[in-house]
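I've put the structures underneath this note.
Values in this text are rule-based calculations from the coordinates and carry no lab data. None of the values given here were measured: they were computed from a predicted structure.
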Structure I
Amino acid sequence: MPISDLPASTFDLTPRPPEAARQPHPLKRHGHLRVDDYFWLNQPEAPAARAYLEAEKAYAEAVLAPTRPLQEALYAELLGRIQETDLSVAVKYGDWMYYSRTEAGAQYPLHARRRIPADGSRWEDAPEEILLDENREAAGHAFYEVGDYEISPSGRFLAWTEDTQGERSYRLRLRDLARGRDLRVTRQGVVSLAWAEDEDIAGAGARPTLFFVTEDRRTRRACQLWRLAPGQTRAEALHRERDERFNLLISKTRSRGFLVLSSASHTTSESRILPAATPRARWRLVLRRRAGVEYEIDHHGEHLYLRSNAASPDFGLQRAPCADWRDAWEDVLPPREGVVLEGIDLYRDWLIASERHLGVPRLAITQLASGERHEIAFDDPACVVDLEDLPEWDAPLLRYTYESLTTPESVFDYDPHTRRATLLKRQPVLGGFDPADYACARIEARAADGTAIPVSLVHRRGLALDGSAPLWLDGYGAYGICNDPWFSTTRLSLLDRGWVFAIAHVRGGGDLGQRWHEAGKLEHKPNSFDDYLACARELIARGYTREGALLSNGGSAGGLLVGAALNLAPALFGAAILEVPFLDVLTTMQDATLPLTVGEYEEWGNPARRADYRRILAWSPYDQLAARDYPPMLLEAGLNDQQVMIWEPAKYVAKLRRLKTDAHPLLFLTHMESGHGGASGRYDSLRERARQIAFALTCLGGTARKAG
């Protein structure tokens, strides 16, 4: 069923600014006069702006109306692949086994535990205690999301944060699990939290102190540390981060020896530590911040461990005595060429290093007593490996998750003594899924400057690589974040209809380490766009697809990547889906009052500087729109988004409607009750994905029926 050819003129999509904003808004900087005709949309709460969003949404829904039967069929297909009633792998913490589970028809999970019997009988047979039913908490809210979720050391208290608006501004909640009641303590804007060790205060029994970090209401920057002592309903302010580039994060080492307060910008960090057993003691600074130096702190026995990039962008690991670490750091894992040390995990007996060797993840395990080291390598050329954060310090087994473009998320227990992995659970995929029916590969494209850019891809086996297949090209490329080749049950609906799915690992991301990130930010940002286009052309050259049969997709900073690519080479793409896209970069980076702006000068540049202003202007997707043909486009955004404001895609669409020279559909859907992450409920998320796949299929086709 094709998308409706209903012309935009059928709906009144002319943006009508309020009388006070009838004149274009001049933005003059560094002698350059930049006129923004749609600046008034930067006030989305104004009636005129809201009317425009509603009109665009109504038009998009009308154009997509003929695809509703396909959307419903896809939704049933997507739903048919998931096991609605399911159970996570349980985790031991103290005297309990903790897990979460889902029930058929319920949007959200339930979090529960069972006590480990002292007589050695099966814990699975012990009575279940429901700690948090997200469905119950979500009642009456169109959106619900849990942020932090922390059990106190004794197991008596639960602290969690929740968002009911989609703004990613979380409210603190506390629950006394022993008494089954909520405490009268709430706080808005809580970013992270950690429990100190339990104290016995004046014979009142063991109760812990809670530390938490809150954000500034205006900029949403995590900047204030608080302490909530047992029995108190009002928290005490302890420390405030004054530098607007830096954000605070509170955590606790697995050893339960220290609380760690980290303060970090995009390029620099410092940490303070506090013995977790003495929450009223003085915080101690580990290493003073130094521009460009990032580090993380962990603890084992008599030593602090320091993962740092001071000696190499690929990071190394050192340690020093807890008693006096000044000038006493010694190498544990020196930096190695081609190996990125992404993180470390310390247990009583083991040090586990999460590494990437030439971009491929692996785990390196060192027995602390002997120093013996071995690696867990993975044969799949495109996979994701994460070490699970087990809370038990003396855990006899390690746990990791593994997934790839063809393998669902799989949880393994690993015995470092025998070096054997045991599969505990693999994400169920119903409907006859067989990984052997799909083939994945990792190829390289060559950028204009000669750099090899990795591309991960997957398709159904037997697909003719003759250029006839449509291809979904995903990209991100910012903040040093890895765009990993994850598994997706919803993606199967494309692959089974003859599509190829590919991920362009462009510079700006962290796929090949810090150098890869730095090669795609600030003055090097255009490398990200060139890399993405090089990947598209390489996929065409190898017969995976053809020009005009690619769908370009990216979210947030990935939407920026897609927007820039469409301005540079629109004819390459047959369609585009931009999710919560960051498109009006220059205007946003000129407004220091917005959330995230000041901290992101280190990523994009500061337009107060002439050189940065002109660099951003040269590629900002909104500013570089021009009178040319663009492919069919679907943009989706959330009204409550506080990371990419709704006016960015709104202004982009309004300007593009005026400039574009084609008759292709341009659709803009605003989700009025969500934010940056889209719908929160699992069924609602499936419906959103079904709509996107329907748009892709109607624009670029595929086999008439799914394979099998």
Structure II
Amino acid sequence: MARPKRKDDGGYGKLLDAWTPPEDAGDPIGCVATSFTFSPIFFEEECLTRFLHMESDPTEDGPVYLIEREEKLAQVTCAAALVDQHHCRGGRSLRWDLIPARLPRGLLHAKVSLLYWSQLVRLIVSSANLTEDGYRRNLEVFGVVDFHEESQAPLSCLRETIAFLRKVAASNARSAPPSPAVQRWNGLLERVSTECSTWGTTDDRARRQGVRVRPVFSGPGYENIFDQLRATWSDGSPPDTAYVVSPFFDVPDERNLPAQKLWTLLRQRGTASVHFYVTAESVPGEEAVFLHAPESLLTEMPPGRSSVSTEFYWVKLPEGRPLHAKGIWIENSRAIAYLIGSSNFTSAGTGLGNVKNFEANWLYLVDSRRHEDLKKLLEMTFPDGEHVDRGLDLRWQPRSSQGEDDVGEELTLPSGFGDATYCCDETLQASITFSFAGDPPAQWELLKEGDEQRFFGEHEWIRLGRPKICYVPWTHDRPPSGFWVRWQNSSGAAWWPVNVSSGEALPPPEELKDLPLDMLIHILSSARPLHRVLQDYLRNRHKWGEKPDEALVVDPHKRVDTSQFLLQRTRRVSGALNALRTRLERPVATLEFLRWRLRGPVGVRALAKALKRESKSVEEQAFLISELALVLARVRPEPTPGCLPPDEHQKEIRKVISELRAFIPPLSSDSPQNLREYVQSVFEAIS
């Protein structure tokens, strides 16, 4: 396996590119991802922006980026990260969910992402955490499998990955029914299971392909990865050679369970060898090497067999680029099985011992006699190493965890705390719903993020009767992304992340609150994306002070204010209503997208509120809102594959039409009779 590699060889790619949709992928519907260590900023500004195909940049476009992010995240069914409890923390937008994996034993160490666009499902399994280091600095390994209508990928990969993602989300449940965030997670997985059940091929057909791929998961409820390797090995003769790359190993002990188990996979008679690719350091001034591996890897060789060997290779890395890739390669003269993913060569990582981590890996199987070219492609993905002479003085310095694989010193949330959810009812009264799964530790209290002021605690909870579910009013404009939790004798604070009950509960960004009627008309009448129209609006508002409407008018003749005349205003609003109808008839991939168009800050309800707020009379208000209701009733969406059915589309529109009745003011006998009759006839006709 050790070989020189030219700079122009393949085998390398940018993991972030896998989050970017191909041109024919369609609209984003949802994504879920798991990680051990985690950076909310990186996930939000790098991964999600690519998944959503955003145009603006968070570092350059400021409010425009926030508006585009708000618009596009409001349109997806689910965007969520499930993160091990040791690293599940940090400020973020509540437009996406942060779910802690609070396992009773072991860690959530899997790194698997499911990305769903209307015409494509992409599965990414890697060794890389959702962090800047994982995606841009470390030497990692990853594999991508795509599913679409013409895909030849085995559907078993999709089904088993969905089952795994459900399992890890349910393994730490603290409430029944599941929290809204977990319900969204499972809802997206169910939609993929239902709508994409034919986007691939059967295992029988997949066996005829040059490279076969299948998922290998480990953890509670799964077999260890060595037994799974044995079960999937396709050749009649056992493998005789194994190559292992791993940055971390079990702490030194009398026995090394993974190494012991690996030897049982290889042929039990004749020549066999195991090759470990590890990091190392030269000892200054001596003919010695510090190997970052335990000596037990060497001593696990089967005794009494002179034809077996264990070799070590020093993976040479550029300065400042740590090794974080993990892989196990087994082969004989006819077949190869190559496992890549999150599993370190440890007992917990491979599913051995009492403590098992949840891990996710891809296994690639190749008939190397028939497909020498494919074998070479796989070899390009395995890191190079320099053979370590056994004649040197070898000194053993194993690393059990470090950096990206370290649990850290942060406190974890005690088991008595359940879920925290931000809610906002129809009267715009916001609250935080806290659930409890038992008795929290004594003298606990919640501190707000940022200023760390006390928000709630044991005293108030006891006064309320120690409820399992507690509703606490939230009076601040911005929803919290979490709370710090302290308790008696705690050495610090644990993070309790907050998720939202639904996207509709979230307030719009300040830039989108109560937009003036002229601006809404301008947005609805424009074919440009919302964030680009608002970019001009915000620039003009900055230029013209607090008179953005005046800045939008270029023609000096139009600076004469005729908007007070009903006929002129009706013409302007009618143009916007026609554009609104066209917009609502366009197909949408998610119910959330349609609700954004109807109830979002630039949707139907926002337009109705602006008409009510800026109408010059109750008669004008009644007439224009009746016109709006009539336009909604005439919307006829076309059926489109992969999009919301027209009947569901119109069902949501009818709900909004019924809500518009509340915007119609009572008309007195002084109002024109023909207007009163018209308003009445409109709602009678569309009811």
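Could you figure out which one of I, II the value -0.25 for log10 I(q)/I(0) by the Debye sum over Cα atoms at q = 0.05 Å⁻¹ was computed from? Only structure I yields this read-out.
Here helix-only ellipticity at 222 nm (-39500 (n - 2.57) for each DSSP H run of 4 or more, over all residues; to 500) has been calculated and equals -9000, so which of I, II was it run on?
On the way: I: -5000; II: -9000.
Source structure: II.
When relative contact order in percent (Cα under 8 Å, 6 or more apart) is calculated for each of the structures I, II, the largest result comes from II.
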